[in-house]
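Engineer: Some structures to go through are shown next.
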Structure I
Amino acid sequence: MRIAVGADHAGYQLKDTVARFLAEQGHAVTDFGTHSEDSVDYPDYAASVANAVSDGRAERGIVVCGSGAGACIAANKIVGVRAMQGTDSYTAHQGVEHDDANVLCLGARVTGEAVVMEVVAAFVGAKFIPEERYVRRLNKVKALEAGR
């Protein structure tokens, strides 16, 4: 799978760990930065990852900031992106299976590395279930995004 990753200064170390994990699993990873603890603005990195998902350069995206909240808010502003915060493996796979989530947002300051790896594995291993009720709900979300 093609996966875009990005992080602000608070999440860059965890992002690097996640990127290595994904590459070891055979995924094609594109790293949109940042690459240091120098202060940067999370919306810039969330947008880079989300745009890569939106325009098809990546199938999924993962963004890391301090809490995961800001990255999630920013990523969801990009058309076609359904970003979710992931703090447990159930939510990570269910968000893809039922809601067609395509960007995972993680909080480096609130979720431990071992849990993050379980969450990431669940997220990338899941597939949307095209049952009528999930498709109907997804179409309603898409209509909201389109301003209808």
Structure II
Amino acid sequence: MFDKGEYGRAAELFERIAETTSARGGLRAPLFHLQAGRARILARQTTLGMPSLKRGLELLAERSQLPKLYKAGTRVIAELNENGLPNEASQIEAWLKTVLPSMSAFDSPTTSSKKAILPTHCPSCGAAVRPDEVEWLDEFTAECAYCGSPVRDED
């Protein structure tokens, strides 16, 4: 639904998955809350989307997943600004400053090694793959954030 641009319907599905995953204490619950919020924002349903975005970020903070929180938070802020929601972006940014020790502590150092070129979507579940947000298992393989399947270099 999300890839088809049916953001409202995608948001409903992500919300259901997020609630179920949260109830079970699932590791991917923050991701599903963030995706639900993102879909609501793209559907122009800001008042419905912001609580999901905040919940996803809060779960990362509660679990002390600070590098993931930093990456997700900066992405949320950028996407809110891109969608003409500077007040909402400022709210998230202010909250992040109270939770993260130092934003600059999470800036990733530049590396000279070439990263693998991953497919744009997971071959197992079809979820979007973002090389800057995945967990790298080795220099050629990343883990899909949704299903946990290994995603290999396209070469």
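Nothing in this text is a laboratory measurement; each read-out follows from the coordinates by a stated rule. Because the structure is a prediction, the values reported are computed rather than measured.
Engineer: For structures I, II, which has the highest computed value of volume of the Cα convex hull per residue in Å³, for residues 63-118 alone? All intermediate terms of the calculation are to be shown ahead of the outcome.
Structural biologist: Working: I: 60; II: 121.
Max of volume of the Cα convex hull per residue in Å³, for residues 63-118 alone: II.
Engineer: Looking just at relative contact order in percent (Cα under 8 Å, 6 or more apart), which of the labels I, II belongs to the structure with the highest value?
Structural biologist: Result for relative contact order in percent (Cα under 8 Å, 6 or more apart) over I, II: largest is I.
Engineer: Output the label of whichever structure in I, II has the greatest value of mean projected area of the Cα convex hull in nm².
Structural biologist: Working: I: 7.9; II: 9.5.
That would be structure II.
Engineer: Further question: Which of I, II yields -17000 for helix-only ellipticity at 222 nm (-39500 (n - 2.57) for each DSSP H run of 4 or more, over all residues; to 500), as computed?
Structural biologist: Working: I: -15000; II: -17000.
Working through the options, I get structure II.
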